[in-house]
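The data blocks that follow each hold one structure.
Every read-out reported here was derived from the displayed coordinates using simple, explicitly stated rules and does not represent laboratory data. All of these numbers come straight from a predicted model, not from anything done at the bench. Cβ atoms are built from the backbone, for glycine too; each structure is taken alone.
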Structure 1
Amino acid sequence: MNRTTDLKYTTGFSLFFFVSLSLNAQLDSLSEKTQNKFFKNVDFSGNFDTYYRYSFNETPSATSMIFDHNSFSFGWLSLGLSKEGKKTGFATNVALGPRVQQFFGGGAEPLGNIRDLYAYWNITPKLKSRIGITQPFLGYEADEAHPNRLYSGSYGYSFLPPASLTGLEFEYKISSSVSALAGVYNSSLARIDFDNTKHLGAQLIYEKGIASIKTGFLTGEEPDSSNTFMAEWIGDFQIAKKFEIGSNIIYHYQAFLNDEVAEWLILTLYGKYQLKENFYAALRGEYVADPDAALFGVTDNGVTSFTFGLNWRIENLHLRPEIRFDNGSNPTFVESNGTDLTNTDGHVMLGVMYNF
């Protein structure tokens with residue numbers, strides 16, 4: 001092979017090499033742009049919680065979660081993904097743990113590990129729509145532990161049926177401080193509504209300055225053919241720079257096919273006092289009127305509950321010790337032998353949460 005041939009092959013190889021490098025660089029750039037475009041405005045989040053609880057009755061709690069006695073136990077691990085576009089987006093949260101089984105069915109129900117999964121469309125600057133599995137608009141306390149003031153759940157949180165709602169809803173911004181929400185949903189007790197029962201719900205929201213007020217209802221037919229109606233009031237007020245109060249009123253009415261009815265009413269008052277930047281004290285007082293034994297299985301019963309807790313946040317770690325006392329007008333709570341009933345219940349516990 002002569003020098004001319006060597007030069008020809010060398011020149012060709014060099015040209016191929018540089019073209020390949022250029023093409024690879026362009027493909028890498030395109031891939032990076034594609035990835036950046038796909039992951040732009042995508043947020044990943046999560047949280048988990050664990051606790052230790054000691055019951056005065058040496059029994060599991062009567063509220064949700066159903067906390068164990070004298071045990072280091074686990075709440076859940078929840079992971080979320082969301083993407084926000086100019087006009088559309090989606091959000092989903094998937095969780096594992098006892099709280100999922102108690103509220104969303106866990107593996108026993110279809111889609112039972114999904115807390116929410118919905119898409120939204122900002123139709124206009126004032127009108128927004130959501131479709132899919134959403135967090136319910138009813139309820140004062142969140143299903144996640146860390147946003148709440150106290151670790152244990154209230155009776156209102158425990159007995160309000162819709163842990164999530166599946167359907168289509170619209171939210172309209174009436175003014176800078178007033179908005180309204182309305183939707184149609186499957187049964188409040190089912191992710192997939194095999195009985196084709198539907199619920200209608202709505203909420204009116206006022207938020208301005210030191211006040212936040214929400215009032216709403218949810219009504220429809222349940223899979224057992226009973227008709228249910230739930231109405232709620234939520235009020236939050238910043239009384240002073242360090243002091244907040246919250247209020248929650250829940251009314252539930254259910255009519256069955258045999259002409260029997262059941263209704264109950266829950267009144268809850270919250271207090272929060274900020275001691276330091278990352279440290280505050282919280283108090284919750286609650287009264288449950290259960291005349292038809294719908295909640296506790298005891299006719300003409302009333303239950304009061306008082307919970308006091310401290311909240312210390314270290315970056316994203318939350319430490320929440322609390323003490324709780326419950327009392328029923330009739331024997332309501334199970335004693336340590338697992339059969340007899342007593343009027344009182346309570347616990348001391350420590351909740352530990354981390355969110356990211």
Structure 2
Amino acid sequence: MSRFAVVGLDHRHVYDLTAGLLAAGAVCVGHDPETSDPRVLAGFRKRFPDVPAVSRDRLLDDPSIDFIVLGSVPRDRAAVAIAAMRRGKDVMVDKPGVTTPEQLAAVEAVVGETGRIWSVSLGRLTSPSIQAALDVARSGELGRLVSLNSLAPHRLNRALRPAWFFEREAYGGIINDIGVHSIDQFLAFAGASEATISASTIGCFGTPPQGFEDFAEITLRSETMTGTMRLDWFTPDGLPDWGDGRLFLVGTEGTLELRKNLDLEGRAGGDHMFVSNRQRTRYQNCGGLPVTYYRHFLEDVRDRTGRMLDGGQVFSVCRLALQCQAQAVRFAPTPA
């Protein structure tokens with residue numbers, strides 16, 4: 001039975017990662033109480049009251065711990081992951097796994113030296129609807145894929161954000177932070193490990209503090225298809241979810257749409273899929289489909305494989321996100 005510890009209680013994503021691993025059969029043996037946001041620590045202790053507080057060094061030095069779950073401030077994640085891998089532990093890290101090309105190169109080098117697993121928890125891996133859409137696309141029902149368009153709006157929830165959330169050096173920029181999900185999706189549907197950046201734009205539309213990146217658009221091209229992705233922090237408070245994420249696929253013989261968070265026609269929950277082909281249209285509620293990421297990660301730890309997320313692929317995704325971030329045209333329009 002795999003044993004893990006949680007290090008870096010700085011983002012609420014660690015709640016879902018911990019819960020998913022526990023449901024898959026792993027045992028959480030400790031958490032590092034050091035945090036930049038006491039609310040995250042309090043939330044973790046409320047959800048997992050039986051997980052003891054243990055200092056970071058003790059957790060990293062404990063030979064009985066197989067891997068760590070890492071949710072530190074993004075700029076610190078690479079250093080902690082490297083320390084863990086050099087002490088014989090695999091790593092499951094919240095996105096973004098790194099914030100600079102130098103960090104990515106250092107992590108990749110240590111993975112090569114140690115043979116440890118470094119898995120970034122990307123949205124595709126824990127989304128039942130995206131997994132269902134990939135199955136449809138790979139079945140040939142849509143014909144040859146031509147285009148992907150994705151919308152990834154997020155709610156800012158300013159009152160819940162710690163100071164580092166608004167520091168570009170801390171999170172690596174909007175594309176590196178939340179755009180990495182969209183880039184990973186595109187590569188998955190294209191069946192590719194690389195892509196050409198056709199366009200990349202970052203907008204600062206006035207969300208305080210000045211210069212905060214609140215909007216971005218990316219256009220990528222593989223050898224077989226194109227993809228356009230929009231990211232923003234403009235989900236209105238009146239929407240009953242943190243965002244209205246959508247994915248559109250166009251194939252030579254059909255189309256597919258995902259409504260990831262909610263259905264405006266009133267169907268309950270998220271993970272709604274709509275498919276149109278030459279014979280019919282159909283709807284599928286994907287919300288009850290299993291999430292296999294956590295179970296497969298534990299199998300990878302046990303068997304020393306890369307079934308859920310190949311190591312080379314995750315480096316390609318992170319590298320492309322950093323390149324899109326660096327090459328982006330900055331847009332800060334003057335208010336009317």
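Of note:
- Identity of the structure behind -10000 (criterion: helix-only ellipticity at 222 nm (-39500 (n - 2.57) for each DSSP H run of 4 or more, over all residues; to 500), calculated), options 1, 2: 2
- In this comparison of 1, 2, the computed figure 16.0 for mean count of other Cβ atoms within 10 Å over residues 224-231 is attributed to 1.
- Once relative contact order in percent (Cα under 8 Å, 6 or more apart) is computed for every structure in 1, 2, the highest value turns out to be that of 2.
- Which entry (1, 2) yields the derived value 2.1 for distance in nm of label points 7 Å out along Cα→Cβ at positions 48 and 112: 1
- Among 1, 2, structure where percent of Cα pairs over 38 Å apart as derived comes to 27: 1
- Which of 1, 2 yields 18, 42, 31, 9, 0 [P(r) over Cα pairs in 10 Å bins from 0, in percent, for residues 80-151 alone, calculated]: 1
- Read-out FRET efficiency 1/(1 + (r/R0)^6) of positions 40 and 208 (r between Cβ atoms, R0 = 35 Å, to 0.05), computed value 0.95, structure in 1, 2: 2
- When FRET efficiency 1/(1 + (r/R0)^6) of positions 88 and 216 (r between Cβ atoms, R0 = 35 Å, to 0.05) is calculated for each of structures 1, 2, structure 1 comes out greatest.
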